[in-house]
Structure I
């Protein structure tokens, strides 16, 4: 959705390495924002985005206008069950907007492969399910989160953090890593993580151990499981997740 950062650029570099051509979509999608969300505040800098994409060798940027993408609003895509919890519960209709626009972009561009960042873990699960359910002949790549030296996940919304909150925000990753270590030995790791986040000044929406394929909450570590979290600080909502078995 623009406001490119190092996480986006890494996806572009990997695409260039794996594929003959690299196409990048640049579209702030209004249908994945709720009525009380930050669509108008979402950072936009198209000129800078074009320059950054060119710097890593992107071949084509697909940057449609809203009226081009949504000539009609009578059809949408919903991935059931996967869309109903976590981010889906907090942001009604969000994943319908995501699934619909991704399917539209797939149909317009017709890629052989598509690359997504794992910071949006639930989104990755939904795109994977939709691609499978619609028998789309696209190879999906899911890439580990690119982080700032502090550990904070790169995000366009980091621009909204005050200088004070920028010093606190990396604690989210630190406490998730701590929970990933501890979850193998104590059932209290998730609750401890929540308590630590609250003490650091975060408002916690959720912290949970999940199966990344189904996004269901689980009580025991299984291969591939991840700890997910959504928190708020200073009016900015941050999401992150870490793998457990590699910790």
Structure II
């Protein structure tokens, strides 16, 4: 019964398309950020960024069709893009050093998560390494875990390199613009820093994960339209819609920082 209800829910959601699901996801993400910020201040945003980075590196393995694009788009972009908003909130209210600590914690969490799951995959399975023997899935759990986490070394390497560089650029641009504008023009500072750093992250991660580190590099067309430009459109949406969330961070200001 429980499985049937879950399947019905998934079918219902899939019927309404990727765009509707993306809107729902974005609302949930923004709500989560504001609630964690209100209740737990910077620690709540540290928690969010850790979960977002780990989950986004799993989501990115799935590509899905969208109505407005000829090529399917890799998931994970919406979730990952909100980490730049979180870093900007931390920079705005606490300063660069606190935002850098959040980046470091997310780094460490992703590495630890990868180690945990690789050890899990290494436990003996009736299906051998990948849970599949002669094309037949013998151990569906092993097969699923292998499909999700075997590429994680490649994804992890590409993600950490791109994440580190792009997040640093985001924080530096945001802080430089804040100093230049004397604390004003919050919307401008947020969007410029997010859009520039987001494009850099897209280019670095996509090239490293799907070309340089990949055993089966994607075509240049897929690299550009599916993984770089396709996902960058989502980053633009996140950047623009996150502007009111940045202003709301003052309204949801925690009682104790």
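Laboratory data are not the source of any read-out in this text; all were calculated from the coordinates shown. Keep in mind that what you see is a predicted model, and the values were worked out from it rather than measured. Cβ atoms are built from the backbone, for glycine too; each structure is taken alone.
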**Message:** Quick check for you: by mean projected area of the Cα convex hull in nm², which of I, II is greatest?
**Reply:** II
**Complete:** Computing FRET efficiency 1/(1 + (r/R0)^6) of positions 58 and 202 (r between Cβ atoms, R0 = 41 Å, to 0.05) for each of I, II, the value 0.70 comes from structure I
**Message:** If helix-only ellipticity at 222 nm (-39500 (n - 2.57) for each DSSP H run of 4 or more, over all residues; to 500) is calculated from each of I, II, which structure is the one that comes out at -10500?
**Reply:** I
**Request:** Taking relative contact order in percent (Cα under 8 Å, 6 or more apart) as the quantity of interest, name the structure among I, II where it is greatest.
**Result:** II
